[in-house]
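Below are structures written as structure tokens.
Every number here is computed from the coordinates shown, using simple stated rules; none is lab data. This is a predicted model, so every value here is computed, not measured. Cβ atoms are built from the backbone, for glycine too; each structure is taken alone.
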Structure I
Amino acid sequence: MQSTLSSKKVAIVTGAAGGIGEAVARELAKSGMFVALMDKEENALKNLEVDLKKEGLQAAAYPLDICDRPAVEETVKRIEENDGPIEALINVAGVMRMGTVDRLKDEDWDEAFAVNSTGVFILSRAVSRRMIPRERGSIVTVGSNAAFTPRISLSAYAASKAAATMFTKCLGLELAKYNIRCNIVSPGSTDTEMLRMLWKDDSGKDEFIRGVPESYRLGIPLKKIATPQDIANTVLFLVSNQSSHITMQNICVDGGATLGIS
């Protein structure tokens, strides 16, 4: 896809140290954006910054806990001062805490919502406050198809992603009058460390593709697991001018696993 992104645009990508976040950061940087990389994993984040710069791309590492409100506000301020006005925010950072409801720990529930929902709110608020006077910008939240499909042992993850999804739609409605677009990309099974945590053994990938009837999990009609690049390509589309009349939408990238329900 030929990019329509300007080389002067600044994008923030959270969860950029690996998986989908890293793929999104690389794709946006290749498209000409200056990418502010955010993640708690400082070493991996700085290594990514070095890699991108070796490729002649523009990026800067900003190690950060997105649940730390003062730190988020200060970091967003520094990005605007050091790198330029933020044109795009991509909320990718997320955690998965598993367990049936009767066994789920309080701290697991709290952390899932702190990162997957509250972190999205904190970053989106800080960035949108700066986008509003300029009357332009794009915010994309990476959710999950679990946000609208019940999953056994994933109540905390699914509920927190559902909250982030609806928050982003409400944000999009509020910001539409300022020409700021807000959308969601909802991946299904994607080849990341988070997914591999769910695999019992080397056959886990095939099991996810076939489906698990006893867990009420359908298989994947396209017969393959998504790659982080598949998700990054969709994010790039929603950030680019090619989607200039799209807002408050949820694009599900799951190979048909949820049968088009979103």
Structure II
Amino acid sequence: MPNVMLTFPEGKNKVVTMSYDDGKNADRRLVSIFNQYGIKGTFHLNSGLTETKERISKQKIAELYQNHEVSTHTVTHPTIARSPKEVLVEELISDRKALETIVGYPVRGLSYPNGSFTQKIKELLPHLGIEYARTVKSTNTFSIPDDYFEWNPTCHHNQNLMKLAKDFIGLHKQQYLYLMYVWGHSYEFDNDENWDVIEDFCKYIGGRENIWYATNIKIIDYLKAFQNLKFSADCQFVYNPNAASVWLKVENDIIEVKGGEQVNI
């Protein structure tokens, strides 16, 4: 039986993703930095707060975040672990509907407002069309999530960001997949007067051929696509029922399994 392992697109074994909350005006500068260095971000928005002067207006959301992902953060940012389930359902479904009307695609992710969640909330999310949810529990590691509804990031951008970035770049073992996941709020760069932190990070981490730069939902979609592959019992061939390609490492070779195709491995 061949040794078959998942890789990221084109045989890469590293991925970088960013996650920023609240949709405040400083997102404009942050998005510009991401775009300059080819970094992909997910932006978690509160649709009920967009008309306040410090936030990106509904009319500007689609254009600003067009190369990134818009995700839900609830309508009004309540502490949902203290809320009735009726409030949770309304906050999430209404936010999804409002944001989907703006961006024109299904909004399927969540950042827990105030970092608040419970096991029961996690169990409810799939029934509300949510496919992943990010916490505020930094791990300082580069692991792939095994619980999509309790996705712990690597770090906040104020937590040893460049040291972790250098550690990440230094990882070389091909038998592992590595994920660097940075979260925060763009307005913190204004408050702390430290835009150089994110600029230096993006300049350092961006533009590398061995790194996949992806939004949160792209990573989830890819991992699910791999889980959906149909292997023969002896792993001599595989069928991909997905629309998108999945890349595999078979012994020392990288194989692309295109959507709708069956490949001998």
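Look at mean count of other Cβ atoms within 10 Å over residues 21-28 for each of I, II: the largest one is in I. Here helix-only ellipticity at 222 nm (-39500 (n - 2.57) for each DSSP H run of 4 or more, over all residues; to 500) was derived from just one of the structures I, II, and that gives -12500; the source is I.
Match the computed value 0.15 of FRET efficiency 1/(1 + (r/R0)^6) of positions 53 and 189 (r between Cβ atoms, R0 = 25 Å, to 0.05) to one of the structures I, II, and report its label. Checking each candidate, the match is I. When you work out relative contact order in percent (Cα under 8 Å, 6 or more apart) for each of the structures I, II, which one comes out largest? Evaluating relative contact order in percent (Cα under 8 Å, 6 or more apart) on every structure, the highest lands on II.
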